[in-house]
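Take a look at the structures below.
Since every read-out is calculated from the coordinates, none of them should be taken as a lab result. Note that the structure is predicted; figures quoted are calculated from it, not measured. Cβ atoms are built from the backbone, for glycine too; each structure is taken alone.
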Structure 1
Amino acid sequence: MKPKFYRKVLKSGMTLLLEKRDSAKVVSVAIAVRCGGMNESLEDKGISHLIEHMLYKGTPTRNSHQIAEEIEKKGGDLNGFTDESVTAYWVKIPSKHLNIALDVLGDMVKNPLMDAVELEKERQVIFEEIKMRRDNPRVHVTDTVHSFLYEEPFGFPLIGNEKTLKSLTREKIMKRFKEVYRPNNIVICVVGDADFEDIVKFAEKNFSDKRGKVAQYKIKKKNAFKIEKRKGIDQANLVFAYHVPLANDKKSYAAFLLNVLMAGGMSSRLFHEIREKRNLAYAIKGISDVNSNFAYSVIYVGTKKENVSQVKDLILREYKKVSESLSEEELLQVKEQVIGNHQISTEDSQNQLVNLLMHEMNGNAKELYEFEKNIKGVKLKDVQAVASSVKEKNYSFFALVPE
């Protein structure tokens, strides 16, 4: 049975979403903005993420400590994230405190102080975050592969770098905030025991009708290959990535199934071939990032330096085998795996909150409830077609290896 789902676009352009879970003890709520890394010029890279950080630093009525305290002292969690297509601020809290969560989040996205002193402090925090991500080989390769798949500005790291972040003055940040953080670019999403009319009243009372705009930049695909040496590491970390159909294409479900088939757990083909049969790696993982403007799949492997070439060849060989001899029986098994994983994920209100937000950014959150139907409808030939597209010069490859 499908959950009770409500979606409404207000006169202001704001979109409201609710998955109602009667009698649920916990509610997850987010206020999200339809703007992220893909809406940034090369010179402004990192501005969406920096704004996200600054919204937790205080408003005229709450300092940063009070923002956290109001949520955490009620047993809740408060956090946020910046993605290529969205910047989101979320709270997970006992259901009886939903109004507090909405009030705090609403204050943050409407009235940030953007204090100049705090801005400089937070800029330093993000410099450390950049270093942290670079110092973790596994994170570094999965971050970097994005730049191997797309031309700049989209291919440039969403977090920015020291040069771009230093160029982001308070005036530039406030200008971007005022342009973007307006009702027609905002989505309020709630998953839990809530009344939809109460959410509508909150939105209409607390947000004006002033319209905002979001910059758009052309996304250009490419493929690139690189092996980078680094001192002080003992393991080679590699990523194998390729473009797949966009989220508004039903064949994107075939690509998702293929990624799970190849590297979705210990029963996957590459786990069996690379780890179980040959003991070449410990960690093997599949990642999918599928949106309406860009989409790709990634295979990550951690292995010895001398095994990098062999592992890459094994990955290519396995895609070729799938394109030629995938059986209906194996496809049915991976469909059941994906549907089961999806059902487990949706049990958690926060996971479902993110699922709904991402589907809304790609068109309409209601599409999430067609996920199982769309997975079941994938044909064998569709999965084989995606697999057959993964061949020489039609993928990106990056390995960070010990020097």
Structure 2
Amino acid sequence: MSAKIQSLRGFNDILPEQTALWRRLFEAVQQVMDAYGYREIKLPLLESTDLFRRSVGEATDIVEKEMFSFVDREKASISLRPEGTAGCVRAGIENGLLHNQQQRLWYQGPMFRHERPQAGRYRQFHQVGLEAYGMLGPDVDVEILALCARLWKRLGLNDIRLEINSLGTPETRLRFRDALVEYLSARADRLDEDSKRRLHTNPLRVLDSKDESTRAVLLHAPKLADCLDAESREHFAAVLAGLDALSIDYVINPNLVRGLDYYSRTTFEWTTDQLGAQGTVCGGGRYDGLVSLLGGGEVPAIGFAMGIERLILLMQQQAQLPDVGSPQVYFCWLGDAAFARAAQLAEQLRDAGLRVQLNAGGGAFKAQMKRADRSGAGLALILGEQELAQGVVQVKSLRGGEPQTEVAWTELVSGLQARLAGPVSA
């Protein structure tokens, strides 16, 4: 007997019972993006490995340890995308979208990282990303944070906290990096092993350490805010003033640096305490130098990515369960003649916008009613020989105690619309 084939570790199935939540989330995303004038762009899953080496950074965990990369038949090194920003910038440059233009773009789809799978984190995971190009001022920073806040409200999510910081210019970051390395090197014996390694590759990532000993060392480390140039201070103050004007709460987190080399000035994360260690549901910031780094002009840019699996977990945690996906009506029929008429009536109901599942595969009345109950529908329609002769359908409630009623074919659409608009809606 051959071995059972299973999904790869970290590559999970999204079953029909879950997809209603995904659908609701993406519908909300589309509505909010439209409200702010962001247009969708679709990007390939595969890119040149060099794109991520140049953009994400050679010394980052993503490039060092996490990318799915391989050599193709043309002997080129290609990678499954670990994030969306680099591909979006590449597409903007290649298609002439960024030169002397403002662009508001968003995308969604799977990303791939060879990480240790855990709740809300998989090796194939899904993100919604947003990128705004050609706008240098703090106003667009405030705009995209307001967009996030509106999305949480649209989804009915609570207890998501905005943490924000400024990384200043690349020169600021370099000065801070040197000061941090000098401070940490003198105390290296008190750092955890991962932080010791990062000290020589990507020292700003030490600020993200969760190790208690390392965090104790960091309490008196140099602060990024002390290294900011005057222009970056002014920009950050304007961002905070804009958030205050919109009554968007925030916490300034001086250790928030994000994990990618291309960030500058505003950086932020939306976090929650309800998902354990994987508390970040959305993160991003400015990357004003990335377009030029990848061969374009000097184009200011800002963006974010939000993890869909984590948002889905949060929706489930807070019982934000949508009433979509399941049929509203399950149509039972007995006999070939009844099937033909039931199929016609079902089409009329669908034309009117109702979700109707028509029994398939025959079966006795009792078996069909069991299928009706399992379908999740709120109402069952019953059409047998007697109903066929009288031109009526029996309407039976599956979720409430309402009495079974008889409705004429000519009144079926209006009758069901009225009933489903009431408290028995599925």
Structure 3
Amino acid sequence: MAETARNTIFAVSTPPGRAAIAVVRVSGPEASAALCALGGENLPPPRKAVLRTLRDGSGAWIDQALVLWFPAPASETGEDMAEFHLHGGRAIAEAALTALAAVPGLRAAAPGEFTRRAVENGKLDLTRAEALADLIDAETPAQARQALRQYQGALAALYEDWRARLIAVLAWAEAAIDFSEEELPEDIDERLRAPIAALHAEMNRHLDDARRGEITREGLFLTVIGAPNAGKSSLVNALARRDVAIISEIPGTTRDVVETRLDLGGYVVHLADTAGLRDTADVIEREGVRRALARAASSDMTVLVLDGTAAEPFAGLDEQAVARASVTVWNKSDLPWPVPRQGLRISARTGEGLDALLQILREQVRTRLKRPRESPPMTRARHRECVTAAAEALARALNQSESELAAEDLRLALRAIGRLTGRVDIEELLDVVFKDFCIGK
């Protein structure tokens, strides 16, 4: 750890302002000195809230607050920790921070430093630290549920199970290489192949999740496409319940992708309005059409808006974009139509059919992001990269004819899984080797 990281740090974990309480936290070797400097000479009993009058170095009164003392290692960071539960006024919090800054050995915490120390001291693994950040940033119930499950250790338990099994397999592989003259089981190669194949299959199933966890965390992308003047912008405004896009009778008004965020069935949805799809000589509008098609192709879902009053509603539309549409709606049901239309009728102007459209979209989003019960979802690209690297290494190990090369692939798989939780410990491999084999007896 860097020299500066060993200093005692302090930070306001609950921002002051109009809040009732501001919590100032101190972690590190001088946490006890910080608590005594502001709250008196004696430390309170561990993990028991005590009312103290806080004063600065000159003896000036700061606040009457609750203080708590968490001696190491039984604290959130694994270090000595002190907490000051202050009244939430900005002046009080700033006075407390100024007083703490005057205590020798204390400095302000860097962003995320408390959580980083918890990881470094073994109180959290990387997946739980990421879940804590996701829980803080959660905007919808689905995001909060996913973050809570990960914070409770669902992903960590899965990856630690894989890691323990990889250590055991690698221990056998290393023993077969390094202690080939000892009395090892004759079927050791088969004993290795079966668990490697099982792990490889589990990792592939974990990867085959349609990015549910990542989409839940980051938001699902829903794009509205259609011909000019079909009512795309009106529909986006109606779904967002505010004026997001400019509405005009002039074709080609929307030239770029206009985006807003919705809470749809408890999930974050990035809703995008796009340029009308048609052949045009206008250079700027043509670029808008290109961007619309590109956004539709990369989106998780698309809504195709058709003009029910048009004689040829599909004229100029890209065939692939039409075929890929998740939902198709016929707009302008409040106006006369030349012929009857089959499908969902809506009016973005009057609101007719919007409830039915929203219900369809909610059901499709839930189906798209429904989580299988047996496996917690990956929530970040980092997880996917590490699991992919591990699965590829195991696939190579299964196809290696040389024991040394297979063992190296197993080591690469173990490192990749270790990076997921932040644990890569070669000593554990040695422990398994000497536990499972009577070497040198």
- Which of 1, 2, 3 yields 6.6 for distance in nm of label points 7 Å out along Cα→Cβ at positions 98 and 394, as computed? 2
- Given a computed value of 66 for percent of Cα pairs over 28 Å apart, which structure among 1, 2, 3 does it belong to? 3
